[in-house]
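Values quoted throughout were computed directly from the atomic coordinates according to the rules given, and no laboratory measurement underlies them. Given the structure is predicted, the values throughout are model-derived calculations rather than measurements. Cβ atoms are built from the backbone, for glycine too; each structure is taken alone.
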Structure P
């Protein structure tokens, strides 16, 4: 092995939207800054061009992800080295698990397709199960984005717990209190009211939107991906800062990035007392039973009517968000790389 560890990282997920794409982009940027690593990036997509945020070695392939899924997960007759050259470690995302002579690290964001297949497209469920079987046989280390995800993986796979490590996600520096003038401009552009409650859309019933809508029937409610489009990541701080509350009573999350992003922007958060959400929110969120409409309604009314409670949540939220950074995430990931090749 050379002085530097040569790491192949799959960044294909940056072609999509959502938490996995954010994780992949932010981690890739920070890993590129670590002097002990020599990064090479694998990117395949028909949707988008290769990302511009990487100033490094990107191997780009304008081919459908399903083709690589067949090549790497099913046929398995071509190694990732054919595309990246020799590497010490290959760090996979949540779609492909290619053959490789290198050590294998993967990130497990959640187990939605395994535990709750009803919330996923059937094709994604099939791919997730096939890939998990490969991970069980071959992986050297699984990075779990929360203790909750690690426990889910331990309970729903044959991967030994000693191969799992928790590395929390981070909060980008752009998530901070926003300039009021820019917030006003954003509201006008998006045709948003002066006061509204924000919630996050998603596939299936996972985000508990039926109860959210019922709870907010007397308030103006904005749901990303429903009554407003999905907002580009660079404008998300303005969306959070425009809202009065983030109402996020999800049934299941791998980590729960919106909780911390909203807190960093100075927005109080109401979220669920299950899954990974207490790990993200700490003592800075107000927690609800996601199955209880009455509990959600009660907590929402409390935050809207009690200024002291609201101010306290905002203050604690700033403190909680500062505990998480992408730099710290990358440093811990680099430590894992070093440990698996010792």
Structure Q
């Protein structure tokens, strides 16, 4: 099969190789997907860069955890009715060496979900990590129906999924965005109110939610923790899935006095049930008419280095997809 891989970490153009390697075949409990589209997440880029200083987990890595395509082989113990079905997958390169940047990928059957006929392969390739992270971030603190939920970074990949899922769960959703051009993205995802980040953001938030918010989905923990604590109601909660700095200080006593709860979320280690529930909720949102992601860039596998560079330095808002 044709695939992209790296055998050392570094810049995209220095380490990414495109070539031929043997076709994989599914083992027990696994399926093989003929990949149509491979989604790139920031985590895929960070692994290739060695941003977290974990080194190479495997001698050779085919990158990208998310993708979409058609099941063309099933392993022992897998229902044959999966054969020929359009699916999206997640976690293909989570604790595994070979992801979706290839003509075929093999994943455990619990890491796939049906892809609706009306949903493009490119959309399906973007759902996994952002959608599953968003679902957990919205629901980890408990039911959000009739609660006020603040989504920080509501125009980002996780953010817009969180807006849509919180809205569908019955929350009153407030989203923050970095620029005025991001506001329509957050509103299309379902935000009731959108607040432009920057000066006086706390005052703007208090006007949007005078009594405070119940739960916050947080993309920049270090930058926003003080403001988050200020706008949260007593016994409120924060679900943080990313941070702008590795060792952020926290306002300990204000958090104690409000009896706040803080959740840190890493999608690789969510339970199978949490991932299944998220996949079902995402498919239900798409079936109900959610438009999903803006696809900013579609590049062939031969241009995977450029695709990674466009994730690092975007030319336009939206997702970057490798079309296999």
Practice problem: Kindly point out which one of P, Q the value 16, 14, 8 was derived from, the read-out being semi-axes √(5λ) of the Cα gyration tensor in Å, for residues 196-243 alone. | Solution: Q
Quiz item: In terms of relative contact order in percent (Cα under 8 Å, 6 or more apart), which of structures P, Q is highest?
Solution: Q
Practice problem: Out of P, Q, choose the structure whose coordinates give semi-axes √(5λ) of the Cα gyration tensor in Å, for residues 100-227 alone equal to 29, 15, 14 when calculated. | Solution: Q
Self-check item: Origin of the value 16.0, where mean projected area of the Cα convex hull in nm² was derived from one of P, Q
Solution: Q
Quiz item: Of the structures labelled P, Q, which one yields 12.8, 36 when Rg and Dmax of the Cα atoms in Å, for residues 36-75 alone is computed from its coordinates?
Solution: Q
Quiz item: One of P, Q was used to compute distance in nm of label points 7 Å out along Cα→Cβ at positions 132 and 220, and the answer was 4.3. Which one was it?
Solution: P
Self-check item: Source structure (of P, Q) for helix-only ellipticity at 222 nm (-39500 (n - 2.57) for each DSSP H run of 4 or more, over all residues; to 500), computed value -11500
Solution: P
Self-check item: Structure responsible for 4.8, with distance in nm of label points 7 Å out along Cα→Cβ at positions 60 and 260 calculated and labels P, Q on offer
Solution: Q
Quiz prompt | Top of P, Q by distance in nm of label points 7 Å out along Cα→Cβ at positions 140 and 308, largest first | solution = P
